[in-house]
Structure I
Amino acid sequence: MPTRTEPTPANAFARLAGIVVLGLALVILAIPAAMADAAGQRFVAQFWPTAQKAGISRQVYMNALGNFTPDPDVLAKASNQAEFVKPLWDYLDGAVSEKRMENGKAALRQYGRQLASIEAAYGVDRSVVVAIWGMESSYGAVLQNDKIVKGTIRSLATLAYQGGSRAKYGRQQLIAALKILQRGDIGVRGMTGSWAGAMGHTQFIPTTYQAYAVDFDGDGRRDIWNSEVDALASTANYLSKMGWRMGETWGYEVVLPRGIDWRLADGGKTAPLSAWRKIGVQRVAGRAFPASDEAARLYAPAGANGPAFLLLPNFRVIKRYNNADAYALAVGHLADRLKGSGEFVAGWPRGVRPLTSDERVEVQSLLARQGFYDGTIDGKLGAGTRQAIRSYQQRLGQIPDGYASTGLLEQLRAGG
């Protein structure tokens with residue numbers, strides 16, 4: 001049987017001291033929370049006139065924000081300016097993984113009837129709609145991850161509260177989110193999304209939701225959180241309104257002729273497919289271009305050592321969802337894979353990594369030092385920097401593709 005220690009004056013004093021220390025610790029820990037509570041409530045009071053002017057009722061406003069405290073995780077993410085240096089091919093590997101293709105094909109089968117109706121209503125390829133679903137939330141799986149999913153109202157209020165560059169966005173989207181609540185499409189607890197306020201299966205921000213979300217299942221609510229059909233139809237509606245061209249694809253992988261003018265790949269330069277054919281650009285594997293003569297631009301994201309593409313107008317439409325070439329390429333490729341197409345024919349330069357921002361600045365500085373570049377040293381590799389790289393590559397007898405690689409930087413450092 002365990003022995004019992006009798007209290008002594010020393011033990012009693014020690015216990016008392018411990019209680020005092022613990023109490024002080026609790027007070028210290030409570031101060032930041034109390035300050036956050038007070039600051040949050042000041043924001044709620046200060047923002048109310050803006051919400052009232054936008055037509056938000058006091059009841060909806062207080063139900064949504066009455067207990068608001070800023071989310072420290074959102075504050076941290078909003079302040080994080082970590083550089084994205086993942087190679088495009090690694091990004092594509094994740095975006096178009098075997099698991100994502102398997103789940104996407106299952107989604108096409110499961111929602112086949114509804115997707116056929118959505119495709120007929122909006123004229124958008126169902127595989128593209130499902131590919132966006134896969135990219136945005138892994139076909140809804142992300143919505144079950146409590147470590148990622150956040151309450152949209154608190155996230156947006158935190159962005160509005162913190163000030164700085166994201167405050168305008170936070171305030172605008174918070175008003176839109178409150179209007180969604182007031183309309184009754186979803187409740188406060190059900191309105192969830194990313195830390196930056198993108199919501200539901202296909203990650204609409206509130207203003208996009210207001211303008212393009214649809215009630216496709218006919219239950220009276222535009223519910224992109226719980227109705228896959230509403231979410232998919234809303235995405236198709238958005239793409240349609242952004243100018244999706246029915247019956248056309250996003251682009252083609254191509255083979256470039258020897259000696260092509262690489263300035264044509266600088267982006268923004270479009271020409272009909274017939275003009276590209278005339279200078280020797282061909283589709284891979286001997287495939288034919290369609291009879292139509294759409295305008296296309298040349299895209300060679302890894303220079304001469306990776307795949308090249310002719311991008312059609314629908315590629316720009318996908319970019320309205322996320323304004324990044326890498327994202328649109330991933331969506332287009334995933335959609336093609338869901339329809340049974342294979343991998344890109346040309347391989348990626350997997351031994352190469354992207355330059356960091358400091359290395360891009362160094363490339364510009366070294367090009368300027370050697371007389372090839374006279375633009376701003378800012379690490380932004382625009383048309384001027386690419387032309388300087390091409391001139392440098394021509395001097396070395398290399399293919400002048402203008403691609404800034406680690407190998408190029410090493411040559412510049414060596415004074416070559």
Structure II
Amino acid sequence: MTAPDTHRTVEAVWRIESARIIAGLARLVRDVGLAEEAAQDALVAALEQWPEAGVPDNPGAWLTVTARRRAVDRIRREAGLAEKLRLVGHDLETDPPQGPQPEQAVLADEIEDDLLRLVFTACHPVLSTEARVALTLRLLGGLSTEEIARAFLTAEATVAQRIVRAKRTLAKAEVPFEVPEGEELAPRLASVLEVVYLVFNEGYAATAGDDWMRPALCEEAMRLGRVLTGLMPREPEVHGLIALMEIQASRTPARTGPGGEPVLLLDQDRSRWDRLLIHRGLAAHDRAEALAAEQGTPPGPYALQAAIAACHARAGTAGQTDWVRIAALYTALATRSPSPVVDLNRAVALGMAFGPQTGLDLADELADEPALRGYHLLPGVRGDLLARLGRHGEAAAEFTRAAGLTRNARERGVLLARAAESARAADGRPAPPERPGP
């Protein structure tokens with residue numbers, strides 16, 4: 001195997017095994033930062049040694065043992081950490097030099113417990129949202145600082161600083177490496193799910209830059225969601241989240257035109273939607289509902305959003321969409337998890353179900369909401385409802401304002417085009433002829 005092939009193998013093994021390695025180390029050394037640094041040391045060792053020595057028969061176990069040794073070495077170098085060395089134990093100091101033997105394999109249930117602890121630690125509320133996202137992608141996604149920075153159009157130094165500060169914050173706050181229990185579980189789980197969905201949303205509708213979507217982020221979020229469903233199979237909201245993401249992701253092939261321009265939901269060719277993702281998403285949605293009913297709890301926010309997505313997925317055409325049910329689901333969501341953004345989405349649904357004036361009335365009530373100040377979708381929604389009411393001059397002004405607020409170049413183009421279309425309608429001018437195809 002050539003050196004480039006070996007490097008690709010190392011990278012692939014790292015992406016698969018890194019979270020398990022870091023999780024196992026963190027349980028032993030009680031320090032996420034130290035665990036991640038030791039795992040990185042093992043990665044460097046693999047990149048240096050495998051091209052000459054060859055890829056081990058069990059590369060994941062090789063990385064695990066090497067990382068543990070590096071953790072011991074780091075602890076020895078740190079003054080005042082003798083107790084941590086005692087916790088790691090004598091067995092780590094006496095690992096055989098040629099890598100682990102079969103009897104040293106870690107039990108699957110222990111690995112899962114460690115992974116779950118790592119998830120809750122990386123997403124701890126003591127960290128800022130940006131720090132939780134960066135640390136989760138680093139520790140659980142195996143992404144490099146450069147990859148995270150590129151995905152979020154952020155300077156690499158900024159991301160690196162967030163990760164370093166996050167580790168220091170966890171250590172300073174003495175956040176225990178454990179899965180919360182009892183009353184603490186629900187809010188902590190909500191923090192975890194929020195991080196995963198934030199990653200998905202940034203991929204599904206990029207907030208800035210020239211790309212309408214960043215599918216790699218969607219894939220990473222869905223991978224993390226599937227890991228969670230395996231780790232917490234009895235939690236309805238975990239299934240609700242993966243259902244929501246998979247149904248939304250099913251639209252990806254139809255969300256852009258030939259030139260990469262955005263295609264809005266009602267204009268999409270639904271024959272291009274990914275039927276496998278829809279099938280999986282609907283199955284996860286059914287599982288979420290069944291678990292909630294079995295446990296005697298109402299559907300949570302992600303399960304309700306998944307139910308809304310399911311309405312779209314089940315409609316063969318845009319005209320067949322059950323907007324009355326979607327409006328009812330948004331009303332339930334507004335009760336369950338109130339927010340101005342939910343109300344704005346409810347305004348859209350009400351406008352589709354009961355006429356644009358009904359939707360506009362609610363959108364107008366939201367005009368002074370501090371949380372929506374500077375949010376481009378508020379004037380965007382108002383522009384659409386005004387256009388449907390024939391108030392084209394006002395609609396043009398709203399679309400123009402929305403275009404000025406968005407940081408995504410593709411979305412700005414769509415909004416400016418709608419502003420121009422509304423301006424022409426207000427002046428009584430015909431639309432320009434379509435360009436002939438290539």
Q: Have a look at I, II and say which one yields -16500 for helix-only ellipticity at 222 nm (-39500 (n - 2.57) for each DSSP H run of 4 or more, over all residues; to 500), as calculated.
A: I
Q. Looking at structures I, II, which one was mean count of other Cβ atoms within 10 Å over residues 160-167 calculated from, given that it came out as 18.8?
A. II
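Can you say which of I, II returns 4.1 when distance in nm of label points 7 Å out along Cα→Cβ at positions 144 and 264 is computed? Walk me through the intermediate numbers first.
Details: I: 4.9; II: 4.1.
Among I, II, the structure yielding 4.1 for distance in nm of label points 7 Å out along Cα→Cβ at positions 144 and 264 is II.
Which structure, out of I, II, was distance in nm of label points 7 Å out along Cα→Cβ at positions 192 and 296 calculated from, if the result is 2.5?
Details: I: 4.3; II: 2.5.
Structure II accounts for this read-out.
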Q. Thinking of I, II, which structure, once P(r) over Cα pairs in 20 Å bins from 0, in percent is computed, gives back 21, 43, 27, 7, 1?
A. I
(Q) Once relative contact order in percent (Cα under 8 Å, 6 or more apart) is calculated for all of I, II, which comes out largest? (A) I
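Read the figures in this text as sums done on the coordinates, not as results from a lab. Predicted, not measured: the structure shown is a model, and the values here were computed from it. Cβ atoms are built from the backbone, for glycine too; each structure is taken alone.
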